[in-house]
Structure formats: structure tokens, C-alpha cells
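Structures incoming, each one as C-alpha cells.
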Structure 1
Amino acid sequence: MTIIYKKSFENQLLQIVNYISKDKVSASIKFANELEKLILSIPDNPYKYRKSIYFSNKNIRDMIYKGYTVNYKVNLQKNQIEILRIFNKNKPPKDITNHSSQ
């Protein structure tokens, strides 16, 4: 399966990494590297993580990592994993709560 990163995810991740780096640059690098390893392992078992609590689409999943939620969509027809967004799991963006698809 191919992994596709949406622009929204890339922008949000950059903001998170920049925020972490203000305190400790090495921690921001470690965060990004460990997250990348987890994302790259998704195709091995795309339904490993829970069905999203933010979407009613069973193909959108929530991967939790260090207090952040990564939403991703499993697209079997295209043989793709679409990485949609990342946010603090306690503060989901207002635009994603309970959507049926993405």
C-alpha cells in the first residue's frame, strides 16, 4: 500500500514539531522519527488502530501517539493509506467532529 500525506497533516505536523523544538530540538526530532516509523507500519495492518471517533466512516482510523491523534483513511480500491491530519487528542479541530467521510 502507498502512503499519501495530505497537506493538512504536513502543516499540522510542522507546527507541532516547531512547538516541541522550542523546548528541546532533540525531542522534536525524536517525535517526528518515531511517528514516521508508526505511520510507515500502517500498511502492514491498516485496521490495527481504532475506528475514528470523529468520523462515521469505518475506513477512517485514529492512531494515538504521545497525546496526539493521527486520522488516516484506508482506501483499499486505490491500495492507499491517506494520512489526513494530526492534532492534540484532547483538542480536536472543530471542522472534523462527526463527519461521514473525508
Structure 2
Amino acid sequence: MAAHVAVAPQARGLGAVVVLNDEIHAARWVRKTHSASTGAFTSPNAGPIGSVHEGRVAVHGAVPRREPVEVDAAALADVRVGLHTVVLDDGIAAAFAERG
């Protein structure tokens, strides 16, 4: 399903999307609302922007595009950003085992 959307001319320019359960949602608005349901992803206050039926992509709406933000790279040269990596089975025992 997602591959059909990725190559569909109708989906060009939509930006990042989430495709699941025959629905196309704008990544900006989609939320996971149930932990086990096949219809777990919804877009509250917006709804899906399209659908996929029998391999055919239909786009019903679009996401308003925003103007890009100008960034002064020189002003950000000394900015540090912390990164915390978490992986499956990353428990406290694994952290102490690495210290040896």
C-alpha cells in the first residue's frame, strides 16, 4: 500500500505521510490512538487526506505548505545537541554490563 502511494503522481508534493489500513494521513496530524487496533492511526480534527483501494491512490486533501525558516549557520556553529540512543532490550543490566 505505502509503495503505491510513494510512486503515485497524485501524492507528489504531499510531504511526509503515513499509510496504513487503506488510509493516507499527513504526518503532521497523525496520532496513534489505540495500541492494538488495525485502525490505530487517526488524524484528529483533520481526518485522512487520501485512501488506497485496490492499488489505486486517491488524494482528497492536502497539507498547507509553510515557508522555510531561514537559519544562520554561523550562529549555530557552537550549539551542542545531546543524543540519547535507546534500543530494544536496553535495560539497566545491559548498561552496567558494558562498564565491565
Comparison of 1, 2 by FRET efficiency 1/(1 + (r/R0)^6) of positions 73 and 89 (r between Cβ atoms, R0 = 30 Å, to 0.05) - largest value held by: 1
As an exercise: helix-only ellipticity at 222 nm (-39500 (n - 2.57) for each DSSP H run of 4 or more, over all residues; to 500), calculated from one structure in 1, 2, equals -3500. Which structure is it? 2
Taking mean count of other Cβ atoms within 10 Å over residues 41-48 for each of 1, 2, which is largest? 2
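One of 1, 2 was used to compute mean count of other Cβ atoms within 10 Å over residues 57-64, and the answer was 17.0. Which one was it? Each step should come with its number before you reach the end.
Numbers: 1: 17.0; 2: 13.5.
Clearly, the read-out refers to 1.
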Winner on FRET efficiency 1/(1 + (r/R0)^6) of positions 1 and 25 (r between Cβ atoms, R0 = 30 Å, to 0.05) once structures 1, 2 are ranked, highest first: 2
Can you say which of 1, 2 returns 2, 10, 15, 13, 11, 10, 12, 13, 8, 4, 1, 0 when P(r) over Cα pairs in 5 Å bins from 0, in percent is computed? 2
Value 31, calculated as relative contact order in percent (Cα under 8 Å, 6 or more apart), assigned to which of 1, 2: 1
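A short reminder: the numbers here are calculations on the coordinates, not readings from a lab. Predicted model, so just to flag it, every value in this text is computed and none were measured. Cβ atoms are built from the backbone, for glycine too; each structure is taken alone.
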